[in-house]
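What follows is a group of structures, each given as C-alpha cells.
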Structure P
Amino acid sequence: MQSPLFDQILEITHIEPLANENNELEITKRITEDGKELYFILNMSNDKRKLPDKFSAYQDLLTGKIASQTLKAWDVEILNK
C-alpha cells in the first residue's frame, strides 16, 4: 500500500508502474542504446508468483522461449518483445 504523498508525487511526475497488477515481483526496465526495452523480473521470495499479463507474449532472453506464466521461488527472467 502506497502513501498519499507517494501517490501525489507519481501523479505530478506522470510516472506509471511497469505493471499495474499487485504481483510482489521486482520489475526493472532498461533501454539499450538502440532503443530496445529490457525488463528484468525477479521473484525475491520463497513462493511462486504470477507474471503480470502485460508480459505474456514477451520473450525470455535467458531461455529464448516465451515468458513463463509463473516465476518459481527466486527465479529471474529478462524479457523483451
Structure Q
Amino acid sequence: MGASIIPFIVFTVLWGGIGGVLPIIVPKGPNRGIIQVILMLTGACCWLFWLCCYIAQMNPLIGPKIERDAILIMARQWGNPIQ
C-alpha cells in the first residue's frame, strides 16, 4: 500500500481551513484572540494526528496471527492444499 496524494490534499485543505481561515472570520469580542489560538491549535494538532495515523498504515508493524489449523482449512478451501 502506498501513499495517495488525494487524501493528503483533502485533509490538508480541511484542517488548513479550520486553522487558517476560521480564525480570520471570528467576530470581534473580548475572547477573540483566545478563540483564534484555539482554532489554529486545533487545526494543527488534528492535521498532525491524522498525518501520523495515515503514515502508520503504510507499513504496519503487526500482521494477522492465524492459527495453524485455520491456515490449513483456508488453503484446502481455496484449492491450494498444503502438504
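Values in this text are rule-based calculations from the coordinates and carry no lab data. This structure is a prediction, so every number in the text was calculated from the model and none was measured.
Suppose you compute helix-only ellipticity at 222 nm (-39500 (n - 2.57) for each DSSP H run of 4 or more, over all residues; to 500) for every structure in P, Q: which one lands on -3500? Structure of origin is P. Computing P(r) over Cα pairs in 5 Å bins from 0, in percent across structures P, Q gives 3, 14, 23, 23, 16, 12, 8, 2, 0 for structure P.
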